[in-house]
Structure 1
Amino acid sequence: MNGAHALIHTLADAGIEVVFTNPGTSEMHFVAALDDEPRLRAVLALFEGVATGAADGYARMAGKPAATLLHLGCGLGNGLANLHNARKGRVPVLNIVGDHATYHVKYDAQLQSDIETVARNVSPGFVRTSQSTAALAQDAIDALAAARGLPGQVATLILPADVSWSEGGAPCPPAPPTPAPPADDATIAQIAALMRTGEKVALLLGDHALREAGLMAAARIAAHTGAKLFAECFPTRMQRGAGLPDVERIAYLAELAGVQLAPFKHLVLVDAKSPVSFFAYPGKKSDLVPEGCAVHTLASPAQDAAASLQALARALGADGATPALHAARRPVRPTGRLTAPKACKAIGHLLPERAIVIDEAITSGLMLGVMTAGSPRHDLLTLTGGAIGQGLPNAVGAAIACPDRPVLALVGDGSAMYTLQALWTMAREQLNVTAIIFNNASYSVLNVELERVGARGEVGSKARAQLDLGGPALDFARLAQGMGVHAARADSAEAFCTALEYALAQPGPHLIEALVPESLAGAKRRVLPWMLRALPSLPPQVAQAIKRKIAP
């Protein structure tokens, strides 16, 4: 048995079911071995960023890693942005990168590069170049153990071509899983004591704390103690909708996050990071925790968040508390000229049961949360690392992980162009995905940021042109049709609702191009920085009302 066959059988024995590929010459023995392992599905992507983003989306929904297969350092570089998003989301991914044969490295051929250095950017916890065919299967088991443990991570295994093609390989048995521990008794007692003080406490929930078991325990604690529940700004995966607790996400704009956190004396982290500003801004704080607010950790990302919340509920006597849950409620069907808020309203009106919603709509998705809060239960995946181009690839992976569930990917026009090749994979695999592209012909969020960062001088035509996507105009419906995806354009709410109803009723994939104006444009955009600067000096009730108006 050669190394490639031993590796593939080892992966299948360990429960890996899917590999997302964009292979080259050095990976051909791995490719040839695929037909000998029926348990492993191979999905081709036309760009490495699609393969890595699909592996991320798959793992978020399957709860276990998929594998990638990338070609040398250049292929890894092309896939780096979505591996960055997976790293920030603590998502388990087994990243397999082919390399030149060990004896060929010294010749510094055209594609030779330092793969390990590139990989450490996204795999700080595990990077290994397999040195022999005999050791390859064990290297794979070690990489999987690293990826699967809490916190999840991207584990990169570099596969030299001769290690793959040489004989002497043997499959390696899978390693037993290591259960994550809950918070210890002392921590539970400490957090329970501070919640009994009567001071204002907020729980900041992330990743596994935002699944049903953790959410219900947190909601009982909130009902019993009066604590406020927040979710991270960009959660890896959040379950929400009718019958689940109301959890307010920390706002993207630092000034609005400051308004949310201002009343609290204690912030308790549960599988979450203490909130910081997405970027640095002149004269503004990077740390969003208000002065006088103490930060505590109930459960780190390496601990069992749900079990820790359940233990805290028991310690507080909150087991019998009645949690506040969202009632089933949909917005009315929108009419008239299509805008981004109306598109979000239509999604809330029509969202099917058990949908998976991937939100990379940036400014166009500002109203999505409030419009879908009472819709049927669904999972929400967001842009954890901020590197755009995640939405369409995530949809590929989520649809493969959950073929019985409808997937909706909400993507901005600029973001969509980063990884548009994902549409081809959706068509090839006949995935149940509806992609909604908000075409406002602009990098709208960057227009907002241009105002917020206080760039000096008059902003002229040359600067504005770097943020404008209007010339030539992008036609996503025609681009989608060219890759085998059924598509429609809509510039009215009625047309958008009709297109969405059709897409949800027919086997996928589908694309709906929503022709909308910018959500924050003109006078709104010019006034926004002044309004944000004024927030600290306003009465708390007024500041809260402004926050709800801008980002409900």
Structure 2
Amino acid sequence: MTQTNQPVLEVEGLSVTLPPGADRPYAVEDVSFAVAKREILCVVGESGSGKSVTAHTVMGLLPRKQLTPVKGAIRLQGDNLLAMSPNQLRELRGARMSMIFQEPMTALNPVHRVGDQIEEVLRIHTDMSDKQRLERVLEVMNAVRLPDPDKMRGSYPHQLSGGQRQRIMIAAALALEPALLIADEPTTALDVTTQAQILSLIKDIQQEHDTGVLFITHDFGVVADIADRVVVMQTGQVVEEGATERLLKSPQHPYTRMLISSVPSLTPQHKEPVERGRVVLSTRDLNKVYGGGGFFQKSREVHAAKDVNLEVRKGETLGIVGESGSGKSTVARCIVRLIDPSSGHVYIDDDDIAQLSTRLLRHHRRRVQIVFQDPYRSLNPRRTVGQSIVEGPMNFGLPKREAWDRARELMGLVGLDPKAVDRFPHQFSGGQRQRICIARALAMEPEVLVADEAVSALDVSVQAQVLELLDEVRKKFDLAMLFITHDLRVAAQVCDSVAVMHRGVVVEYGRTAEIFADPQHDYTKSLFEAAPGRHWSFGAFDDAVPVQAAT
């Protein structure tokens, strides 16, 4: 029998080896912590810190022959998981421990209805009748606040929003009320409002069902909102552990202090007023309408961008913020002409490029460059990074020798070794790849740089470095920058002006400091209210410690 005061999960001295030739011998080394009933323990750290490896080791989901536990113990309600066979672990997964993964679209089976995927857990682990399983599926779907569960259980994953898919994952994980719930970055890909709903849901469920929660994240705003205790990991080792308030206010380890110091503030930076430059980029009544429908489907139109009017001045950064589906990336792609606007105007200086043909547009391509969200998919894996950088300038007539000299110069400018132009993308980290993408964009000597969620996939410390780099190149080249983001903290630090988009419409537009100090539109207010850790002031540490901001 499990003792009432016994932790739900105990990890003691866990070490997991990496394959030969890796940059270090252990993925995790001598890691120890415990999770109690009704407690949320957050494990934080950068990519490669070992936090996800730890979670997958607990679940018995490590890739065979690549990562091997060699020391320590993992006890679930007193039972050592490392001593169990694969079949025994399979019996425990879903029943006594469950996991919510970061990306629900890849975690859910696209060819099975979501209700069937929840029911599968019950079919494997219980002797319930068909009627009992159906009742339980509807019960857990109601518990995670999904609308119209009876209808939604017949939907496929692609028919649901990201937040709804994540709720389905949570419903499946909670179907048998496990003692331990592991959440591996479950809100990273979600908008702030959806993220706030999911975090509130996890906290409510943990209290109602005596569940212990192991929550993996790199977002200290999330930590501030939900964690009871925090474990900080660096290069596979636990470097600090403590109660949330103590750790956020007075972190002891330099690595923890660095991470917290890297969190952008929700208070915009004070900028001295300067003479504003000329308008380089502007849109007038920009519209993008997508048509839908097909065989046996009623056609419908989606107004992704509606009468959008924006302007970006030389040397300034305009941010577009909003949730997924708000139209912000659609506007960016219309401006870069990766998609064609349905109507309206896109001006670069006085040239309207909105309706230009491909042949006439080619001359203007170099004037507007874009840096995409995912640095892992932005570069051709079969070409060296140097080849990716020189391709554009050479296509526009720059001699090969000059193009390669420029590539090396730009590699140095973005903080990388100029000699590394002969290396391939897989030989760089995510943050380094994003720097290379910035170098590639700058190689075209653009007038406008568009950054479409360019730092959202990066760790907080790497994010801070890339944001600083973007600000440096904006100043050095006097660029007009359009910055697309759903992170209000990032927008506060890099944007001179902000446009807030909701359902394709700009609902609020003005100077960043003014909007952040006094938002007028209800939607803008809801975004600020949903921002994780909004009542905490994160910042650099000296002799003083950061204090909790007034609510």
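A short reminder: the numbers here are calculations on the coordinates, not readings from a lab. No experiment lies behind these values; they were computed from the predicted model shown. Cβ atoms are built from the backbone, for glycine too; each structure is taken alone.
State the single structure among 1, 2 that was used to calculate distance in nm of label points 7 Å out along Cα→Cβ at positions 139 and 163, giving 0.1. Answer for the origin of the read-out: 1.
Looking across 1, 2, the calculation of distance in nm of label points 7 Å out along Cα→Cβ at positions 171 and 531 that yields 6.0 traces back to 1.
In terms of mean count of other Cβ atoms within 10 Å over residues 363-370, the structure with the greatest value among 1, 2 is 1. Upon calculation of FRET efficiency 1/(1 + (r/R0)^6) of positions 107 and 323 (r between Cβ atoms, R0 = 41 Å, to 0.05) from the atomic coordinates, which of the structures 1, 2 produces 0.05? Going through each structure in turn, the value belongs to 1.
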